[in-house]
Structure 1
Amino acid sequence: MSADQLPTFLDLPARSTQPRTTGITHILDKGSTTADIRAILTSAARYIDIWKFGFGTSYVDPAVPAKIALLKAAGIKTCTGGTLLEIAWLRGRVDGFFEFAAERGFDCVEVSDGATDIPFHDKLALIERANALGFEVLSEIGSKDPTKRLSSAEWVSQLETDAQAGARWIVIEGRESGTVGLYDEYGKIRNDILHAITRSRFANKLIFEAPQRAQQAFLIREFGPEVNLGNILLGDVISLETLRLGLRADTLQLLTDADGVGARLVHA
């Protein structure tokens, strides 16, 4: 067996391979170095699908073009942080933002309204414009403000409207803390929201932000190894893959599930 070949002596749950349309692992990069990226790609490139340069980090990091080149070579899509576009909208600099994203070579842009009060029609216009410019759009729904709690009907309405506007993926807010949006202040999933959004006809577009291990394990047990998970930290990529494959106590049941876990979400 070669050094980069994985063992085969266990029967593990089926996992799709790159380029994936299910089982997406979406990374939150809060300011890694080029050396950090090279190191993680050595062992984990096959498990990563979308790499988000969080909040406004891509604006202040001169190494972003070199990092994007490394990620593109590994077949990983790159994405701007939603907060950066929100700030550009707030300051009337949307044209400059899209020029910046194109010049840097980003594949995707995140369109969100979790940090500012972007009117609904303006958010939809941003989704449509990003699409027209050739970007893959990740539209985030849910607020970063823990005092703003949408009803389950409002969550469904927003995700369906954003999807119809052209968003390829709908990112379910959890932030890097995992204590807002889909989660309560203790990091527990708000089951009424979860059940409502996963019954949507656009459920195949959902990416759940799940920075905490317990959240990742819950969603994998609920929907199987091919659930789309986001805001994963660099140091958690391989441990997340073990959760997906039942190679950790939290999801060991996946190895003995004879019925095929994951059928409850509609896949693309």
Structure 2
Amino acid sequence: MTRYEEQRRFLKSNFNEFKHIKTDKIKGLAQPPIVKLVDSKSSLIIDLPKVSKDVVCKENIFDCIDQRRSTRFYSEENLSLNELSYLLWATQGITGMNKNGLTLRTVPCSGATHTFETYLIIMRVEGIQQGIYRYLPVEHKLSFMFELAELEQKIDAITLDQPFVPNFAKKASVLFAWSTTPYRSEWKYDISAHKKILIDVGHVCQNLYLSSESIGAGACAIGIYDQKLIDEILELDGEEEFIIYLGAVGKKRK
């Protein structure tokens, strides 16, 4: 059992140890940026439609929770840009800002640190070319990063051998890829940050599941992926920012 001990300890609350630590916040070090900046002069910025509940076809939250399943079979129907706008808002949308300038979002997060960035590998969204994008939550816009050659083959390579339905992710409309910038939380929580980050990304993905269900789409979380490859494809350094979780979304196959 000794090989499990370190990881089991990570799962436990370490508050008694943490309260004796002088965090970077307490030391007076500058808070890291709350979102990743984008150069609007060199990037193609795409306006997203205003979020509207008109895209929702299943309004009863009980039904959404009851009927939510991991969906690995998708139709060839495109997601609309209105639906994508809604999914992005539901998972990382900003609903307010507190007196300290921290964002309040549609998902709970430890100390409003929100260490995540949302990258999208878009295959089939109406009016949007295939390629790599990043969500800009403050502006509620998309930043087009670049086209990806051999897109389906790259998705297969990223998602490795899925145990239930091999190569299903490339048949989705969109592959969400959430990165974390750990220092946003480490600045405030030091060694307690990393457990909090994993808890918080679970909130994000659950909102993806429920919001997808509400528009007649299906989602499937992906925790098995090639870390080095996806970080390289998305041009992340793999240390200060790296992918932590994936989620495929597409309209359900009848």
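Read-outs: derived from the displayed coordinates by stated rules, not from any lab. For clarity, every value in this text was computed on a predicted model and none was experimentally measured. Cβ atoms are built from the backbone, for glycine too; each structure is taken alone.
Give the label, chosen from 1, 2, of the structure having the highest value of Cα Rg over 2.2 N^0.38 Å, for residues 102-181 alone.
2
Hey, relative contact order in percent (Cα under 8 Å, 6 or more apart) derived from one of 1, 2 reads 27; which structure?
Going through each structure in turn, the value belongs to 2.
Out of 1, 2, which has the highest value for distance in nm of label points 7 Å out along Cα→Cβ at positions 78 and 158?
Largest value of distance in nm of label points 7 Å out along Cα→Cβ at positions 78 and 158: 1.
Once distance in nm of label points 7 Å out along Cα→Cβ at positions 94 and 166 is calculated for all of 1, 2, which comes out largest?
Sorting by distance in nm of label points 7 Å out along Cα→Cβ at positions 94 and 166 in descending order puts 2 first.
Determine which structure produced the value 3.2 for distance in nm of label points 7 Å out along Cα→Cβ at positions 110 and 246, calculated from the coordinates; the candidates are 1, 2.
Derived from 1, not from the others.
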